[in-house]
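Throughout, read-outs are computed from the coordinates displayed, never taken from laboratory work. What you see is a predicted model; the values in this text were computed from it and never measured. Cβ atoms are built from the backbone, for glycine too; each structure is taken alone.
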Structure P
Amino acid sequence: MEQQTLQSLVEEISLKEFGKPFKHKALFNTRLRTTGGRYMLSSHNIELNIHYLHEHGMQELVGIIKHELCHYHLHIEGKGYQHRDRDFKELTKKVSAPRFCTPLPSQVSKKKTNPKYHAYQCKKCSQSYIRKRRMNTSRYACGKCKGRLSYLGEVIPEKSKQGRDWQFL
């Protein structure tokens with residue numbers, strides 16, 4: 001879909017669903033990753049995530065356009081345009097616009113399913129430490145005895161009856 005086609009689609013939905021014209025620009029923004037679209041308060045333009053069209057189809061894109069047009073028309077009229085405002089909630093319900101968009105499959109797969117942690121052990125008292133972030137062992141000491149730390153490697157959490165156990169990778 002080209003920018004001109006998108007512009008005419010947004011103008012058509014605005015007239016059909018809201019009975020008001022859309023007088024600003026609607027465009028695709030390829031840099032959007034986690035959101036379906038956004039309404040720009042300063043310029044009154046609407047930016048849409050093109051990945052939703054490719055991965056979810058036209059129906060999802062139309063829902064996102066309706067959602068962003070709710071922000072647009074309420075802001076132009078000086079009413080509550082934010083997600084928490086009553087005016088916004090009522091208008092989204094009236095035009096059957098989704099409150100939230102479904103996550104993109106390409107973005108869901110990027111989330112870490114098994115978070116990795118880093119294991120350290122004191123050379124003096126054998127106190128063990130598990131940390132989310134890797135750290136420079138020469139800059140830190142054991143909190144118990146002030147001994148030197150050694151890096152043991154990456155670990156993943158493993159559920160057990162006693163609580164949380166750690167399995168080395």
Structure Q
Amino acid sequence: QLMNLTDSRLAQAGNEKLELAMLSFFEQFRKIYIGDQVQKSSKLYRRLSEVLGLNDETMVLSVFIGKIITNLKYWGRCEPITSKTLQLLNDLSIGYSSVRKLVKLSAVQFMLNNHTSEHFSFLGINNQSNLSDMRCRTTFYTALGRLLMVDLGEDEDLYEQFMLPLTAAFE
């Protein structure tokens with residue numbers, strides 16, 4: 001609820017320390033409750049279902065991805081938040097079971113099809129671009145690459161579709 005409230009106010013102003021605290025919470029939650037080596041805590045998901053309507057890991061991942069996209073959209077020029085947000089995305093994209101669930105989410109498909117500076121300002125190239133922007137781009141495309149490879153196989157059309165934003169940027 002706090003996240004929804006702060007996200008609704010991001011267009012006017014945001015609180016950097018609060019965003020970093022939420023990202024830290026997400027990272028700790030991910031380490032404990034999400035992933036291949038984690039015992040599924042039925043008590044936790046029962047309580048999340050009662051209070052927040054989040055019935056399973058996929059729904060929790062959907063909340064995480066929503067927050068990641070929101071942060072990258074509104075905080076793209078704030079390096080500490082962008083870096084921490086991208087590190088969370090990167091960490092989520094490492095686990096086999098979580099990456100299989102992530103790739104099915106519409107928000108992840110949005111990222112795979114719309115990785116442009118129009119949607120994610122840190123991808124833009126301008127006079128203020130610096131080394132940290134390049135690191136952020138590297139982390140972003142590392143995670144997107146993992147997400148893309150899950151279902152890619154021999155599907156050249158899927159690869160072509162992923163490459164469209166990059167091809168357009170180079171032309």
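Taking Kirkwood radius over Cα pairs in Å, for residues 64-135 alone from the coordinates of each of P, Q, which one would give 16.4?
Values: P: 16.4; Q: 12.7.
The read-out was computed on structure P.
Among P, Q, considering only distance in nm of label points 7 Å out along Cα→Cβ at positions 16 and 120, which has the greatest calculated value?
P
Once percent of Cα pairs over 29 Å apart is calculated for every structure in P, Q, which label goes with the largest value? Provide the component values of the computation, followed by the final result.
On the way: P: 46; Q: 21.
By percent of Cα pairs over 29 Å apart, the leading structure of P, Q is P.
In terms of Rg/Rh (Cα atoms, Kirkwood Rh), for residues 48-87 alone, which of structures P, Q is highest?
Q
Could you tell me which structure in P, Q was used to calculate relative contact order in percent (Cα under 8 Å, 6 or more apart) as 13?
P
Can you spot which of P, Q the value 0.95 was calculated from, given it is FRET efficiency 1/(1 + (r/R0)^6) of positions 24 and 144 (r between Cβ atoms, R0 = 41 Å, to 0.05)?
Value 0.95 for FRET efficiency 1/(1 + (r/R0)^6) of positions 24 and 144 (r between Cβ atoms, R0 = 41 Å, to 0.05) corresponds to Q out of P, Q.
Which structure, out of P, Q, was helix-only ellipticity at 222 nm (-39500 (n - 2.57) for each DSSP H run of 4 or more, over all residues; to 500) calculated from, if the result is -9000?
Label of the source structure: P.
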